1. Starting from the value 46, 45, 32: which structure in P, Q, R was Cα extents along the principal axes in Å calculated from?
2. Comparing structures P, Q, R by distance in nm of label points 7 Å out along Cα→Cβ at positions 53 and 109, which one has the largest value?
3. Which one of P, Q, R has distance in nm of label points 7 Å out along Cα→Cβ at positions 37 and 117, as calculated from the coordinates, equal to 1.8?
4. Determine which structure produced the value 13 for relative contact order in percent (Cα under 8 Å, 6 or more apart), calculated from the coordinates; the candidates are P, Q, R.
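What follows draws every value from the coordinates through simple rules; no lab data is involved. None of the values given here were measured: they were computed from a predicted structure. Cβ atoms are built from the backbone, for glycine too; each structure is taken alone.
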Structure P
Amino acid sequence: MHAIHWKLRGPLVVEDALPQQVCDEILQHFKLSAPRPRSYQGIVDEALRNCEFAEVPGDLAGTVTQQTAGLVEDYFGVATQPMDGQPQVVYRYGEGVGFVTHHDEVTEIELQRARSNGQPVLGGDITTILFLNSAEDYSGGALYFEDPQLEFRPRKGTFVAFPATRKFLHGVRPVLIGERYTLLARLAVAV
């Protein structure tokens with residue numbers, strides 16, 4: 001059998017990847033934080049991306065990585081490691097614009113702008129997303145991919161991973177009612 005190269009494989013979707021209690025702890029941390037507006041390519045523009053973010057503390061980030069790294073490694077057939085010095089972040093999408101179609105490769109313009117605006121740059125080889133609240137908590141807000149064509153609003157605790165390459169164009173449909181919470185992290189493929 002011929003193995004598919006990890007950069008072509010995706011997305012991985014695993015329901016109940018994290019216990020609901022861990023999701024609740026991460027949400028509680030976000031609600032006690034002072035969230036900031038999130039940028040797209042280093043520019044805060046609500047017409048492109050309308051969300052706020054807060055960094056996840058190390059202990060909770062470690063729990064997420066410990067619970068999910070094996071899922072990523074088994075599916076993609078590679079060893080991974082967290083990105084040193086790079087935070088995991090929680091995003092809150094309120095009512096309004098979601099996030100335009102984009103890829104997750106880091107661009108030079110994003111790096112340049114980050115030096116002056118304080119926005120974290122999340123680089124890495126594999127994007128991971130953990131859904132922290134249920135689809136019943138909001139309407140709209142679906143995660144979508146262009147190729148393969150997928151669109152879904154998973155339940156709380158669902159974990160999604162895909163290569164952070166230009167091939168996997170994706171975005172977030174506008175949230176119509178309520179709030180959508182996700183945790184985003186990137187992993188490096190160990191060479």
Structure Q
Amino acid sequence: MDTSQDRIPELMKDLSNKNEEIRWAAASALARIGTAAVEPLMAALDDKDSVVRLRAAWALGQIGDKRAVGKLISMVRDGDWSVRMHATEALGTLRARSATGTLLLLLRDKNADVRRHVIAALTKIADPASVDRLGDILKDTDWRVRMGAARALAAIGNEKSRNYLKTLSSDENEYVRLIARSAGKTGDGEACKT
């Protein structure tokens with residue numbers, strides 16, 4: 001990890017730079033600095049600029065410090081879909097099981113990209129408490145959401161999740177069927193984990 005803690009204020013300022021490359025470079029540098037950047041990044045989650053919030057959420061996920069979990073959970077209710085998406089991704093990266101309930105509620109998000117990121121996070125978390133709700137969204141109109149739900153159910157790999165996967169054997173999308181069959185053959189989710 002980079003120990004240039006003295007660069008943190010400058011990098012935090014760069015999160016709102018007009019140049020997109022500079023913004024992402026600043027977020028990447030803050031992530032490399034690591035735990036010393038957690039507090040300033042958590043504070044940046046309250047910034048009025050959604051671009052700053054989403055980059056801060058991303059960097060916190062990359063750092064992997066559990067102190068950020070509570071603040072990231074609150075960010076999945078942000079008014080900007082891209083902030084919700086990056087906060088969700090960070091929670092998945094952190095494997096924050098305490099976020100399962102909140103993420104399950106976010107499966108109703110109107111934005112399919114957010115729903116797909118929620119499912120990816122739930123796949124990484126693999127909390128058996130999410131099985132029934134994941135089973136409910138197997139009828140989502142977006143095949144990518146159904147495919148993600150199948151992956152999440154496969155990652156959980158218990159009997160109840162395998163029963164839900166059996167219902168996908170006749171899904172209209174070949175990729176969804178493939179994941180369901182693959183999980184059924186292995187008897188667990190190991191072949192389908194993301």
Structure R
Amino acid sequence: MQKATVVIQMDELWGKLLEKIKSYNLGNLEEEVVLNIHQAQEYHSALENTTSLTSPLILFYYMVSLVRIIFICKKKLPFKEVLHGLTTRKEGTSVTVKAHGTFPIIHSIISKTKIKPGTKFCLEELVNMIPWITEIEDPPLPPISTSYLLCFLLSMLSRYEPVVWDKIRKEFSIELFLRETSSYFLEEVIKVL
């Protein structure tokens with residue numbers, strides 16, 4: 001019964017997203033937005049068939065598809081950026097913001113606060129800033145930014161450091177983030193639009 005409720009909730013959210021997008025009158029950019037929605041939906045479906053061993057990578061690209069939609073709607077331009085705008089170090093449990101790339105572009109669109117290039121965020125700090133995990137009242141970053149940073153870090157660990165990732169996913173009980181973020185992230189995207 002719970003899976004059916006989640007499917008209905010996601011269907012409602014996809015519908016709300018489409019309604020918001022229609023209000024932008026995107027013209028020839030509409031095709032790019034629709035394709036990003038389809039990608040996000042396929043990534044979301046794929047999440048149901050993965051475990052936490054690999055799901056961070058799929059969840060991250062789900063987020064990428066959704067933030068592209070924010071950019072296209074807000075800037076009325078095609079999304080051309082190919083850099084993530086973030087980096088991690090081998091066996092590192094922190095993520096560093098770069099000067100250029102998707103993250104700094106999207107963060108500047110959705111937030112009044114700036115993040116200086118070179119700013120590092122550690123895993124525990126990011127987990128504690130996710131509102132649907134810690135119920136933080138006044139997070140220092142918008143939930144989209146925090147989730148994107150955390151998921152980028154988790155995807156890098158999952159992909160390149162499976163032993164470190166296995167330890168982290170057990171220690172930090174990251175399962176809740178991986179399970180709940182797809183719907184909460186979509187809700188946040190809808191709010192921003």
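1. Numbers: P: 46, 38, 34; Q: 55, 30, 26; R: 46, 45, 32.
Considering all the candidates, the number was obtained from R.
2. Values: P: 1.8; Q: 1.2; R: 3.5.
By distance in nm of label points 7 Å out along Cα→Cβ at positions 53 and 109, the leading structure of P, Q, R is R.
3. Values: P: 0.9; Q: 1.8; R: 3.6.
Only one of P, Q, R returns 1.8 for distance in nm of label points 7 Å out along Cα→Cβ at positions 37 and 117, namely Q.
4. Details: P: 32; Q: 13; R: 24.
Label of the source structure: Q.
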